[in-house]
Structures are given as C-alpha cells and as structure tokens.
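What follows is a set of structures for review.
Quick note: the coordinates plus some simple rules give every number you see, no bench work behind them. Model, not experiment: these values are computed from the prediction. Cβ atoms are built from the backbone, for glycine too; each structure is taken alone.
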Structure I
Amino acid sequence: MQLFAAAGGIVIARTLLLSAKGEYTYAGTILTFAVMAAVGHTRAILWQSGRRGLPAYSIIRVMVCIVMLIGTPLVLAMILAGSLLPSQRSLLFVALALPFAIFSQSAGGIFLADGDVRTINITAMFPTVGATLVYVPLILFFHRTLGVVLAVWAASYVLGGVYMLLALKRYYQRATDRVSFKELAKEQMTFGSQASLSSLVQYLDFRVGVFIVMFMAGSAALGLYSVGIAIGEFLWQLSSAMINPALKDIGGKDFTRAAAVTAKCMRHSFVLVFAAAVCVALLAHQVVPLIYGPAFSYGAVVAIALLPGIVAYSMMPALSAFFSQQLGQPRVPFYFSAFSTLVCATVTALALPHFGIIAAAVATSISYTAAFIAAAAYFTRATGWSAGRIFAYSVDDLRPYHSLLTGAAAVIRGR
C-alpha cells in the first residue's frame, strides 16, 4: 500500500509539477494530523471490547456519537477556511474525507479486539491502492487537474468508511445487553484523550529533531537529515506490521498471555530491525548517493548514526500497547515519549551548533535508547519478568523464519 501511495505521489509531482504535489501533500498532512486524534479513541474502544469484554453494540453506539462530536466542528472549520481563503481550497476535500477517515480509525478498535486485521487492511486500501489506480490513469491519459485528483482521494475515504460501516453490521446483528451509555462515553472520552495525547507526543518525538534542524541549520541541512529519517521510518515498518495482529492477545483478558506476546513482539522486532540496520550500515554509503544524488551523500552518515535508536525504538510499539491495552494506563506511553522528546530536543539544541546535523542524529539515538530502557524496566516491574526472560529466544521463535526460508527455497526451485 505504501508503494502504491508513493507511486501516485511521483506521478503527481512529475505531471502536475511542484505546486500541485505540495498542495496534495498538504491535504494529506492535515487529514493525517486530524485522524491522529482518533488513534486514542481506537485504543479506548479496543480496551472496552477486548480487555473488558463489553458488548460491541453498545460500544459502537457511543463511538458514533463521539465521532460526530469530534468531527463536526473540524469539518465546519475546514469548510469555512476552504471557502474564504483561495490558498486553502484543498481543505474542502479534506472536509469531505475527514468524518469517514475518523470513523474508520475509531471503528478499527472493534476489529482489532477480534483479531480481524483483514477488514482494517481492506479499508486502508481504498485511499492508498484504490485512489491511486483511479487518479493515475486520469492524469496520464485524460490530463485531469489536481482538483480531480483530490476529489478521487476524498471519495476513497468515503468508500472506506462505508465499507467499515457495512463490516460492523455483524456486531449489530448479534447485539447483547446494553451497557450504560453515559459510563461508556465517559470512559471512551477519558481513556481516548489520554491515549491521543500520547500519540501526538510520540509524533512530536519523531519530528522534534526535524524542527530544530530546520530552525537552527536551515532547509538544506534538513534535506540531508530527512534522508536518515526516511530510512529509519522504513525500517520501523518491519516491526510495526506485527502489532495490529498481536493486539487481540496483548489487549486480551489473559495477563500472562499478553505479557508473553508482548515479549515475543519485542524479540522479533529486535531481530528484524537489527538485521535491516546492519544492511543499511554496510550499504548506505553506496545506495544513498545512487538514489538521492551525490549532494545527499552525507545523509548516509546521518542514517547510520540513527540506527542504534531505530533498533531500540522498534520495540516500543509492543510495550506501549501493553501499557495501554493490558494495564489500562494510556498515560504511561505519554511519559516515555515526553521523556524521549525532552532528551532529544535538549541534546540536539546544545550539540548542533558545534557538531552539525550529525548531533541531531546522535541525540535521537540517545533519546530513543533511553526511553526504551525506561519502558522495558517498567514492563519488568509490572510483569515480574526479568530482562533475560524477555529476550530468551526459543525454538518457537525460530519457526516462522524457518518456514519463510523453506517457502522461499521452494519458490526458487520452481515447486
């Protein structure tokens, strides 16, 4: 899905030029930032449905009301800004997509509690794969403008929301006794606001170095630094992909099982990202100039300096999910993200004038590693597990890799 989205962005940039690409990116950024506020709502719904085992029908009724409460003022504000300011016309398309995007994000908690990742993935395919397959031919063969592209993009979120609504139908059909609307709403709002704050701070944690480099060193330095950030975020996909399928167990009623699955996610994350980081360390000096051009050669150094922190922080999503969904403490991940942000910002601001952008990369690695160590220590205290037990690899851990290699070998042999 990411490759499809990237390909669509390249077509827009090469055919509709920079201003159109900038406006398209701006619309996507605004929508993403708004939807991030619903991530906490997703976690609250997952908590109620998975950990507490409350009736899905009652949870959904409350969820729809909260989505309307959050989405309505945002939509009206974007319509007003898009109508009055010519430079903000793209917000009209964001306003169309926003309520459906928030609804899909929030409703995802119901499916995650059931371990139904397939429905979430299909919903995500509408704005990534589906929209790209529609607007790319329109651009290339029918010479359509950015307005048509944004209309297709917004419509894809509408279709995704409708699909999610239809998928929820089975929960209405098996409705059970209803729970107090007021109590559910209060818990969703309280839990959700804490989890959303944590998500926003985590997003800031990922970007604080970018802001400081831009402010203190300028856009050219940020261009180099962004190469390392892009590589790091790509490596994180190796670990983040396993979290959604694991949330059913991490947020389930069996505490021992939740702790075991969390530890297993940490072990697999470490192995996968560490292996990828070794490859990046060995190849970055050759690959980065080849892809980005000779002017970006120093970006390879930045990427290598970020690798220790990337490896450490790749294990944080599993820990954050355990703290929020199993312990019911969504504020705990906020503390670790805030700690990491503070360390990163302080070290970067002090060292950047003396050492250049490499200081921002090193500061990021230091802050990410420190935050992971603190979070892992909290996990050991909450579970009573030792660090040795968390990272004790077993034969069971090796089976997926054996199956993968065996299947790959069979494909190569043509069987």
Structure II
Amino acid sequence: MKRARFLAVGIAAALALTACGDDDATSEPGADDTSAAPEPADIRLWLNGTDTPQEIRDWLTTEFEEQNPGSTLTIEEQEWEGLVERLTTSLGSETETPDVVEVGNTQAPTFTTVGAFSDLTDRLDELGGDDLIPSFVEAGTADGQTSAVPYYAGSSYVFYRKDLFEASGLEVPTTMQEFVDAAIKLKQDNAATPNFSGFWLPGQDWRDGQAFIWDAGGDWATEEGGEWQGALSEPESQEGLALVQQLFNEASGAPKDGNEADPQVPFCANEVGMMLRPGWVRWSIDNADIGCPDLAPQMGVFPLPGSDGEPAPVLLGGSNIGISAKSQNQELAYSLVKLMLSDEYQTQMAQAGLTPAKLSLASQLGTDEFAMAAVEAASNAKLTPAAANWAAVEGSRVLEDLFVDIANGGDVQQLAEEADAAIADQLN
C-alpha cells in the first residue's frame, strides 16, 4: 500500500506549489482587472470522457470565439482513469496547465484544499449563486473559498431489456431482494449467450457497487475527532460487500478485471439484462455511430430499489469545473466558465440527459421515463466521504483493486480490513 500513501502526499506537495509558487501568477480572475479587454489567447479546456456531447462542444467553441474575438478555444479530451495524477502534474506548471478543467465532484476537495484553482467566491452569484447544486458548491469550497463550481450531475439508474424481462416472466423489481433475484434469473435464463450478465458489473466498478454498501447501512470511511478510519470491515459494509460478491458470482458475466467504460458495447451485443449506469448512457445506446438504435425501443429504466422499497442510495456523480491558478489567461478562462454555466449551455446539457448545474433548469430533463428515473434516483443519492484527500484514495486504485479481488472470490473480511488500513492512511 506504499504507492497509495505516496500518491496522497505527492498530490498535496505538488499542488501546494500552485498556491504558494510564482509571485507573478494571477490566482483570481479579475485580480488585475483593467478596463481593457484581455489579450486574445488560445484557451485550453480539459473535458473528461465523452459525457459532454460533440454538438455541445461545437456550440461552446463557436460561441466562445464569437464572444472573444481573436481568441480560440481548444477542447482536449481526457480519460477519467489516471486523471488525478495528470491534473497533479499539469496544474502545478505554468507552461503545461490547461486554463479550465473538469474534475469529478468527489475529486474536487483535494484540489480546492491546496489552492489548485482560482478563487471564484466573489463571482459565485454571477455564475448562479443559490441556483447552483449546493452539494457540488460545497465540494468545490475549502476554508470558505469556492474555487470549483458545478458543471453537471447525474445519478445512476437501472437500464434493462424489456423483452428479456418479458421472456423470463419478470416485473420491474421494487425491493433490493427482488432486484437480486431478477438479476440471477436473467443470467440463468440466458446461459446460452456467452458473457451474459443478468446484472452487468465489471470487476473494477466500485462506483456502482457502492450502492449496495450504502443500502446495507455501510460506508467507505468515517471521521471521528478529526481522524478518518476505513469502515469497510464494519458489519453493515460487510453485508453490502457480500451482496456485491454474490452479484459478481451469480449475476454478472462482465470481465472480473474490467471497468465500466463503454457499457453500450455489451448492451448492444445482447449480453446485458440490467446495468446500473448514469442517464447519459441512453445516448450512447440510441446512437447510430457507437450504439444500437434498433435495440433502443427494448430499453427501459427504473431507479435501483433499496431494501426498504425506496430508491437505493446511489452515487450522485458528476463534475465541477475550475480555473487553474497557474493559468496566464484568468479573465478569458472566467469568460469560458461563465459561458458553461449559462442557461443556454446548461439547457443543452439537460436535454442530453445530464442533470444541469442549475436547479432551476432541472425541468429541461423532460418528462419521459428516463427523466423520471433520474429524479427518483437522485432523491436518495449520496457522495463519497467529504475528505480533503479523497481524490488520493480514488487515484491509488485501492477501490478498484478491492472490487477485483472480491470478484475473483477473495475473502471479503480480510480484503476489507486491508482496504480500511490503506484508506485511513491516505485520508489522514
């Protein structure tokens, strides 16, 4: 577990340079404000994965360049995997840093705590103020200073094959036990299909797997007296992890060492009965280029049911955006952030199935079954522990390793105790 500890220390050390480094660096948009327009520049924006659709990226580029004559916008797509380490390297360098970055909402506290982003506190009202998702604003705030603002959110819900449900005589489950039973039956009834999953759960997928830990009353870690300790070896978490292992063994045919990227591939190959994915996956399936629009009419959705019959607690995923404190183009970068939080841009995000950063625009998600499932799933959604070093836990891959070992039949109690020690070491 030494690598995990070194990563946590490395992030803090490297990014601390952002806060206390070059005296000439501008760390707040408008700090050197004058009446003159900023000099034209090429603004670099890091967006992660494919969640922001290409047509929205195109609109953003065109609109930004029209609003800022002479300047250009370059969008650089990053993979989520390894993002924390790439950000740690890039944000600490004036020559390598992008101007604006997207960061996972659970990763934001690590970067805001060490001053990696410019202070937006005085401009928060201009960006949306109380209309912004409160928990995401909180995730982007440290020591009373907000430096990462909401970009979009999205709770996962269950996508399922209506035709396979009908063939197996299944109704939409209303409790966790019914869900598990349905997942196992779907796999059994489709055993002739190679790699078939009644419930698709790749080995590394802790983000969706944590819903079962939370539903059982467990958690990753708890804080007491300013000290964090891992909580996976506690009885409630053990109950949830035991259920995860049952799903791996009896319901999933996904690779035991695989990740959750590109779920449309197994879905379109008729290898999935159910999967727990964010709402924007809909557009990967109903997509002639990467999906299978002919299969989309057989796709239904429902919120993952909890043990009490209410929606299970799932991860309120999504992203924040921040301006690099090392950016030499603070005002132009702020203009980009402001545009990304505009009603016009956020409405497009909502219409693409992404929960908008502004509460007032939630209605733009629509009224179909997908929108209703998103609203229900979000009603009991949770965030990972609000610890400054949580991004180090994610970056260390201790959670992926834990789930892969559980998928491969490891001793759940022993694996949890080892993970608890690694988590506590990083968080403290």
Next on the checklist: Out of I, II, which has the highest value for mean count of other Cβ atoms within 10 Å over residues 197-204?
Outcome noted: II
Next on the checklist: To test your reading of the models, identify which of I, II gives 22.3 for Kirkwood radius over Cα pairs in Å when calculated.
Outcome noted: II
Checklist entry - helix-only ellipticity at 222 nm (-39500 (n - 2.57) for each DSSP H run of 4 or more, over all residues; to 500) computed as -12000: which structure among I, II? => result II
Checklist outcome for this item: From the coordinates of one of I, II, relative contact order in percent (Cα under 8 Å, 6 or more apart) came out at 27; that one is structure II
Checklist entry - From I, II, which structure was distance in nm of label points 7 Å out along Cα→Cβ at positions 69 and 405 = 5.4 calculated on? => result I
